[in-house]
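Some structures to go through are shown next.
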Structure P
Amino acid sequence: MKCPFCGNPDSKVVDSRPDKGGATIRRRRECEACAKRFTTHERIEEMLPQVCKKDGRREPFDRMKIIAGIKKACEKRPISVDEIERLVDRLESKLQESSEREISTTTIGEWLMKELHGMDEVAYVRFASVYRSFRDIGEFMQELQELLKK
């Protein structure tokens with residue numbers, strides 16, 4: 001592991017323990033050249049499906065992209081970063097269990113909207129407004145009226 005202080009490629013593990021319910025391993029390392037300590041987090045590389053975009057492009061599943069979108073929808077709402085991380089963890093687990101090789105952004109977006117609806121209705125509406133790309137205020141109002149009926 002490359003030292004973030006001096007760039008030396010050699011370090012030794014000083015301490016290692018599970019983090020966040022066992023999803024990652026937290027390792028405390030010490031550089032063998034400058035003796036400074038730093039922390040790394042290891043996550044099992046999982047086989048996640050390719051994401052099929054609306055325009056037909058395919059790209060690898062990007063956890064950080066989804067987290068960024070959800071954070072934007074949850075801005076100034078009572079939803080912690082840990083809750084967002086757990087939401088994305090559940091999505092990743094669901095995708096792994098499905099063993100599909102490709103998944104559409106529509107499927108991902110609908111699942112996330114359903115989850116956000118149960119967490120916070122304002123975050124849900126924000127996410128839906130970007131995800132569904134409403135053409136006009138009428139479509140947006142229709143979505144809000146459906147939300148109010150429930």
Structure Q
Amino acid sequence: MGELRVSTDKGELDLPLIHRFLSTEAYWSRGIPQDTVERAIAGSLCFGGYVEGEGQVAFARVVSDFATFAYLADVFVLPAHRGQGYSKQLMDAVFTHPQLQGLRRFMLATSDAHGLYARYGFTAPARPDRLMEVVRPDIYTASAA
């Protein structure tokens with residue numbers, strides 16, 4: 001397993017890399033405008049994952065009130081760096097961060113990484129009948145048309 005340095009310093013984030021991944025490779029945010037990514041980062045606790053000599057290779061952000069609730073979003077490891085344990089190191093940093101302790105609820109949405117998140121206690125909602133959402137899956141691609 002390689003060593004990933006994780007930082008919450010937004011000044012270190014490679015914004016063009018994050019936007020490029022989210023807008024072209026991530027199934028959940030294809031077509032997202034750069035200004036939307038920048039606003040999302042500004043309002044979130046962000047985790048950049050860095051490899052010596054490679055720069056940023058991973059990212060995650062958490063939207064939270066830092067008292068009762070958090071939502072994990074935009075988690076990725078660049079394809080060329082997958083399979084080296086970086087996602088686990090990134091999630092370890094998220095779940096040990098001092099501002100994210102003692103929360104009543106921590107949520108996320110995923111279609112392909114259930115095994116990773118299960119290691120950190122995530123399960124399907126115990127009471128899905130209590131959850132509601134507004135979903136606009138094509139919001140970024142529809143506005144570009």
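Per-structure values
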quantity	calculated
Top of P, Q by relative contact order in percent (Cα under 8 Å, 6 or more apart), largest first	Q
Structure responsible for 1.4, with distance in nm of label points 7 Å out along Cα→Cβ at positions 40 and 136 calculated and labels P, Q on offer	Q
Given 22, 21, 15 for semi-axes √(5λ) of the Cα gyration tensor in Å, calculated: source structure among P, Q	Q
Among P, Q, which structure scores highest (criterion: distance in nm of label points 7 Å out along Cα→Cβ at positions 88 and 104)	Q
With helix-only ellipticity at 222 nm (-39500 (n - 2.57) for each DSSP H run of 4 or more, over all residues; to 500) derived as -14500, matching label from P, Q	P
Structure with the greatest value (metric distance in nm of label points 7 Å out along Cα→Cβ at positions 8 and 128, set P, Q)	P
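Since every read-out is calculated from the coordinates, none of them should be taken as a lab result. Since this is a predicted model, take the numbers as computed values, not measurements. Cβ atoms are built from the backbone, for glycine too; each structure is taken alone.
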